[in-house]
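**Student:** Right after this note come the structures.
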Structure P
């Protein structure tokens with residue numbers, strides 16, 4: 001039996017972390033799988049993300065503290081040897097630094113590294129570090145979007161990068177009954193509802209979306225799924241713009257299919273992105289989506305029902321949302337997701353790399 005270990009920086013709700021969990025769920029019966037989180041503790045992680053509870057015996061937390069911890073490489077090396085790791089799969093640059101070096105020191109046969117975005121390579125120090133790590137560890141390098149692969153080739157002077165697009169579970173994210181979903185979510189039945197899911201952080205652009213909402217008719221509401229450090233500031237902005245009755249802060253939502261099913265439109269107003277999962281999940285539920293033109297977001301968009309807008313421009317977002325709310329799509333974006341971003345296709349592509 002082959003032992004496959006994925007390594008992430010932390011296990012808080014997010015796109016990269018969801019990909020790791022989905023790959024875990026799809027592993028072959030001939031594979032013994034683990035996930036290592038460099039930061040955090042089991043109790044804290046499960047408290048914030050109940051989905052982790054069923055995997056508790058296969059998730060290992062290293063409780064890394066802020067700053068460089070060279071001894072962590074030694075600890076991971078011993079762990080890989082003790083677990084008999086055949087494949088180590090790192091996600092993003094931090095895990096590549098620690099797990100990549102540890103895997104090579106442990107003699108692990110196969111190392112895979114996935115980059116989920118490339119904006120961090122705008123920093124010259126990050127470029128130097130990534131080039132050095134790729135040279136030392138020699139992983140099978142994967143980008144999760146064509147735009148990420150292009151940036152990697154440009155910044156790191158690489159000839160080729162394999163692309164494995166993120167996928168979502170199209171058997172879980174399905175169309176549903178909108179009134180029933182709204183009742184479950186506590187959302188108004190008669191409103192036009194735009195949804196946005198993701199961490200409430202500046203980079204996710206919810207501030208821009210709330211500003212755009214203020215320029216839309218009174219019957220248009222906004223539902224925000226997620227938590228984060230900007231929640232208090234976003235609530236103050238909502239009050240200042242007299243939108244308290246039209247913006248619904250739902251907090252951490254575990255039943256995401258029901259959230260999407262409650263919407264008329266989905267919006268991703270991010271200022272930076274890799275290859276986001278949320279627009280794929282919404283579209284799999286037959287919800288038309290608007291995304292900002294950052295990272296690989298455009299690659300997630302159904303060309304027949306979706307819209308692309310500049311990042312950070314509330315007027316452009318308001319105009320686009322108004323136009324989308326005024327039309328009834330003749331086709332569903334679900335078929336696009338089934339063709340382009342199915343979870344099982346992603347899992348098979350990574351299994352071939354194993």
Structure Q
């Protein structure tokens with residue numbers, strides 16, 4: 001794979017007790033140092049125009065001013081320092097690079113994966129929250145549409161938390177499809193399965209709020225039973241994966257049970273779904289707070305694109321997850 005990375009993302013200092021630290025990127029880089037064929041691209045920071053295409057102009061100015069004054073605590077979970085502005089622009093720019101590289105033909109062993117921080121999927125149109133300042137995947141999706149190489153973009157979010165920011169930014173849009181597989185009741189408490197979008201965007205939001213304890217069989221069932229037919233109907237020109245790894249069984253802040261092998265299976269299956277639609281695929285880092293689990297999972301995703309075949313689980317989805325899937329088939333007429 002080709003990984004998007006910029007050193008400035010390390011300078012977003014959240015403090016020693018915060019779960020989202022620069023050690024995440026260091027762990028990923030250490031893990032990938034054991035792999036063959038890994039390359040890095042710096043890309044360019046997102047422009048102000050690209051950020052303002054999905055965020056309120058006054059909010060963007062407020063973030064810039066907040067950081068210029070040294071930062072501080074934005075809310076209980078979201079903190080900034082002076083360097084956060086440059087890091088946030090870099091992270092959004094790396095996501096944009098990933099989408100553009102995919103559209104330009106980087107696939108297979110060259111599939112792009114942006115490993116920037118701060119993450120983005122909680123960032124709202126006019127507010128920061130959940131460790132996020134700018135909506136990286138959202139910026140990338142809008143940039144792809146604005147470039148004219150895509151008429152429809154799909155974002156699949158497998159982070160254990162619901163990406164409220166992505167959903168809300170595009171909720172009434174027909175040109176961006178958002179799907180989230182997340183743990184029900186976890187922060188930020190959004191992502192109800194009956195939310196389908198509104199107005200022109202009706203049918204372009206699909207939430208899979210699983211109960212805690214779900215793992216590889218349940219996540220694969222969500223892809224096979226729901227995302228595959230939904231994306232076939234939407235027919236995207238680009239698929240962006242908001243790739244959080246905090247549903248891992250060894251992550252400290254969730255109750256999900258996805259394995260390292262399971263993330264490889266998800267990457268392979270979503271790539272197959274994208275290929276069926278004729279859409280290239282790109283990955284954008286979101287969460288993941290167990291450093292070993294995070295690094296191992298991204299190594300696994302890389303190995304899948306290098307030809308590794310992860311083992312498929314023998315079991316199907318558990319009964320509680322199956323109830324969610326059955327209801328969603330009715331909600332979305334799948």
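Values quoted throughout were computed directly from the atomic coordinates according to the rules given, and no laboratory measurement underlies them. All values reported here derive from a predicted model rather than from experimental measurement. Cβ atoms are built from the backbone, for glycine too; each structure is taken alone.
**Student:** Out of P, Q, which one gives 3.4 for distance in nm of label points 7 Å out along Cα→Cβ at positions 190 and 254 as computed from the coordinates? Mind dumping the intermediate values first?
**Tutor:** Values: P: 3.4; Q: 1.7.
It must be structure P, since only it matches.
**Student:** Out of P, Q, which structure matches 4.1 when distance in nm of label points 7 Å out along Cα→Cβ at positions 86 and 214 is calculated?
**Tutor:** On the way: P: 5.8; Q: 4.1.
Derived from Q, not from the others.
**Student:** I would also like to ask the following. Here relative contact order in percent (Cα under 8 Å, 6 or more apart) was calculated and came to 15; which of the structures P, Q was it taken from?
**Tutor:** Details: P: 15; Q: 19.
Computing relative contact order in percent (Cα under 8 Å, 6 or more apart) on every structure in P, Q gives 15 only for P.
**Student:** Tell me which structure, out of P, Q, gives 11.4 once mean count of other Cβ atoms within 10 Å over residues 62-69 is calculated. Display every interim value, and only then the final one.
**Tutor:** Working: P: 11.4; Q: 15.4.
Label of the originating structure: P.
**Student:** Taking distance in nm of label points 7 Å out along Cα→Cβ at positions 142 and 222 as the criterion, which structure among P, Q has the greatest value?
**Tutor:** On the way: P: 3.5; Q: 2.6.
Evaluating distance in nm of label points 7 Å out along Cα→Cβ at positions 142 and 222 on every structure, the highest lands on P.
**Student:** Work out the source of 19.9 here, i.e. which of P, Q gives that when mean count of other Cβ atoms within 10 Å over residues 6-13 is computed.
**Tutor:** Details: P: 22.9; Q: 19.9.
Source structure: Q.
**Student:** If you don't mind, another one. Identify the structure, out of P, Q, from whose coordinates FRET efficiency 1/(1 + (r/R0)^6) of positions 230 and 286 (r between Cβ atoms, R0 = 25 Å, to 0.05) was calculated to give 0.75. Each step should come with its number before you reach the end.
**Tutor:** Values: P: 0.25; Q: 0.75.
The structure behind it is Q.
**Student:** Could you tell me which structure in P, Q was used to calculate P(r) over Cα pairs in 20 Å bins from 0, in percent as 36, 61, 4? Walk me through the numbers before you get to the answer.
**Tutor:** Working: P: 30, 56, 14, 0; Q: 36, 61, 4.
Of the options listed, only Q reproduces it.
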